[in-house]
Structure formats: C-alpha cells, structure tokens
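Chemist: Some structures are shown below for you to check.
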Structure I
Amino acid sequence: MKEPIIQTERLCKSYAADGVQAHVLSNVDLALYAGDFTAIMGPSGSGKSTLLYCLSGMDAPTAGDVLYRGKSITSLRERDMAELRAQHFGFVFQQAHLVSNLTLFENVAVPGYLKAGRSAADTRAAARALVERMGLGAHAHHLPSQASGGQQQRCAVARSVVNDPDIVFADEPTGALNRANTLEVLALLGELNASGQSICMVTHDVFCALRASRVLYLEDGSIKGELELPAFRADGDAAYLKARDAQVNAWLSSLAW
C-alpha cells in the first residue's frame, strides 16, 4: 500500500468576520500519494484554495492535522514551515508572480539556490534544462515584461520543479490564460506527472480537471465525491478527449455541479 505524501485528519478552517465565525473547511480527511495528479473542483467559495493552502503549509488549520510523510506539520514554527516548503514543495499560482528585474532563467534558478546539498553550478544546470524543457530557451534572458503571459506561466511551472519537489501545488494555474496557452501549460504539467511528479491542482475548469487521474469535489467545505480516472493519454485523439470529458461531466452532474 502506498504511503501518502500529504494527509489530513479532520481538517477544519474557519475565519471570524464581523463577529461571525465562517466555517470554510469542515472535517476534511484526504491523502495525496506519490505520482498522483489530483484535481480539486467545486463551486466558487467552496474552500478549494483554502484547502490547498492548508495542505501546503501556507495556511494553518483551525483544528485537525496535516501530515507530511506521516509527521504532523501543523504546529511547526514558521521558519521550519518555510524550510519545508522550500525543500519539498513546489507552487504554481494563477498569476506567475515572477521577479520583474530577473530574467526568466534567473527566476527559475533562484529557488534552486535554497536546495540543501546542491551546488550553485548544479542549480544553474537544472534551471537551464528546465528552461529548455518548457520551450523557453530562446527567451531565457528576457525579463518577464518581455515575455507573453503563457511564457511567464511556463516559467512559473519550471520554477516550481527546480528543486525536485515531492509535490507541486497548483492553484488555478491556467485561470489567467487563453485556451492555447492553457493547453501548453496543461501539457507541461501532464509531462511532469508522466515522469513521476506528484501534482495537486485546484481548478474550476473541467477541461483542466480531465487531465488528472483523480478528481475530488469540494462543496461547503467538505469532500462530497471522488473520481478515479486512468492516467491521461497525451496522444489521445478528439474522440478520447470527448469521452473523458463526458465521464467527468456526468460525475459532476451526479453531484449537482
């Protein structure tokens, strides 16, 4: 039986607003396993991003626990949590959040210098390889302002894996992209997953979710359903995509999506 990378136990998150307690997550139990591509879907305001932030140590739960490789990380000091994120987790957000005065290559390389036990030369080599893999070789020395939105997001994907993370957390990674750039970013995420990279992605878009091998449906702060899918075939034709889309949509419809 596979051991989970990330696991939650009765995870809860609430916020106080104007004297009223808003419950965002309620007793969430889930596990994320090595090699999985997990998509988290749900209506707007269902707690998807909050769940992702709690899973990744970017936010602390109000109650319950988050475990990384079997050990609780909920009570870690912020310094230790930051170290855990830097060494073992990768992040991609809806906006690329690149450093404006660094080149695309430098943006990819910078997190790599924090990797324990790796030389600067090895970091630069890893960054160069990723820049090429993401199709950014000709733009490596461009500033973000000289790159398109799609190129910036591909740079962000490269940055997320420069440290060989155990898992990449992606929060609506294609939400600000047109369809062509969305396809490029999804293809890159799929390629990374096919090579063994674990990914947990929040999305509202079935077109994105059908690339996952596992889809979780979150509503009112609780997981209401889970769909297991065969690994996505990058070479699938239009009929394959249509059938997979229909399968995911039928499942979502059964949950009153």
Structure II
Amino acid sequence: MSPIAMRWKCVCAYDGTDYAGWQSQVTGRAIQDVIEQALGEILGHKTRIHGSGRTDAGVHAKGQVFHFDDTWKHGGEALRKAFATALPSDVQILEVKKARSSFHARISAQGKRYVYRAFEGRALPMEARCRTSLHGSRLDLDAMRMAARSLIGQHDFTSFGASRGYPCDDDPVKNLWCLNVTRSGRRLGVTVEGSGFLYKMVRSLCGALFDVGRGRLKVSQVQEILKSCERTALVVTAPPQGLCLEKVFYRRRLS
C-alpha cells in the first residue's frame, strides 16, 4: 500500500532584494524556485509549492504562507530544520505543520496585512534594503491620515491597481479594513489590511499617501481618484523595497 501524502502548511520570511518576486517565471530568480529547489534536495524529488499570493520583485515577507503535499514522515520541526540548512540566508522557513487536505494557501486566505516602511531623508545603510528614502520636507502626517481614512471600506480600487500586461479577471472591489500611518522619529510606517489587493495596489496606496504628505496631492483629490475608477498619472507606485507582507489571515475578520 502506497503511503498517503499529507498536506503541509509553511510560513516563510525572506529579503526580496535579490529576487524577481515570489512566483516562478521565465527570467529571474524567484523565491518559489529557491524553496522548491531546497525542498527537492530534502525530499529527493521535485515537489510543487503553492503560495498565498505573489509578491513583486524587491518586496519582502515576514509571513508568506505556502503549502505542498508529500509523504514526509519525520514531522514539521524536522522539515523546518532541514530547510534551514538547504536554503540561502535571505530565505527562512519559520513554521511547518500539517494542515487539512482542504486547506489551500491562496484559496483559504481571508485577508492579508502589509507594512510599508519609509525613512524621511536618507535611510541608514543597515535599513536601506527594507525602507524607502523619502527626500524633501517633513511629511504632513495629519493630511496622510485623513486621506487614509477616506480609503477604508469596500470600494472599487481600479484607480490604485496596475495592469499585469495580460488579461486578468481579478475583481477590483476590495474591502480595506485598516490603513494606518505611524511615525517614530524619522521612520514612517503604513499598515494596510484587507480582504485582497489588486496588482501593485498596496504600493500605489502608499505612493498616494506620501504625495498627500508632501502636498502634491490633496485629500479631496485622493477621494476623486478613488471614485473615478480609472488609473491616473497622479497615482505614483511607491518603490518595492519598503513593502513587506507581514501576515496572511485564515480566519474571517469579525469587524
């Protein structure tokens, strides 16, 4: 009798600086490729992994989730330790556990949390890989927070999405639960939580908020852009290095 394959749920973190994004592609080294290569070395055969979603080139993660099926018998902790020796230093598996056969890293996800980190002025050398430098005068945090509040809720976010360059049936209506701007010294953080996001939507929201803080956009303009449901040159996509996928939610939000 053949051994029964189990479904394994994994949580991983990575520095996306030197990668072409999460998903395998024809050109460029992807996080998925590196993990699948390591997993193949551990298991002795090729195994496909399925992520909760894509992250773009240069974007980081602290809580990306993926799953795979295999007959591995030695437990989740043994597999996590095996990953630790097989993966490069900029990719780490934080947790491995058995999951229900019905679990799917992407389909079962109820929402995600991203944090965009920036530095007012030139980011310190040790932070430059994970923060975006914002040059110019100090940002108006009150205006940014006012604009952020106007974006929370269920809306058609077409104005803040971007084309993938091929036909896509992604529903533009998303529910944004949280869009919070914080400051500590010269460090800025934008926390974004929602049921789902369009391509480059999080970075576009952050880019718009930064331009509100600089005085390049008014709060009323952000509201008009949202209502127009059309992408405009007024919305600038923030650079990738400041963005990090912090958490994937698998329980439905009650509020």
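Chemist: Compare distance in nm of label points 7 Å out along Cα→Cβ at positions 37 and 77 across structures I, II and report the one with the greatest value.
Modeler: I
Chemist: From which structure (I, II) was Rg and Dmax of the Cα atoms in Å, for residues 101-220 alone calculated, if the value obtained is 14.7, 48?
Modeler: Derived from the structure labelled I.
Chemist: Assuming 2.9 is distance in nm of label points 7 Å out along Cα→Cβ at positions 125 and 141 as calculated from a single structure, say which of I, II it is.
Modeler: The correct label is II.
Chemist: Thinking only about mean count of other Cβ atoms within 10 Å over residues 21-28, which of I, II has the largest value?
Modeler: Structure I comes out on top.
Chemist: Same structure again: Taking helix-only ellipticity at 222 nm (-39500 (n - 2.57) for each DSSP H run of 4 or more, over all residues; to 500) from the coordinates of each of I, II, which one would give -10500?
Modeler: I
Bear in mind these aren't lab numbers, they're just calculated from the coordinates by the rules spelled out. Only a predicted model underlies this, so the values are computations on that prediction, with no experimental measurement involved. Cβ atoms are built from the backbone, for glycine too; each structure is taken alone.
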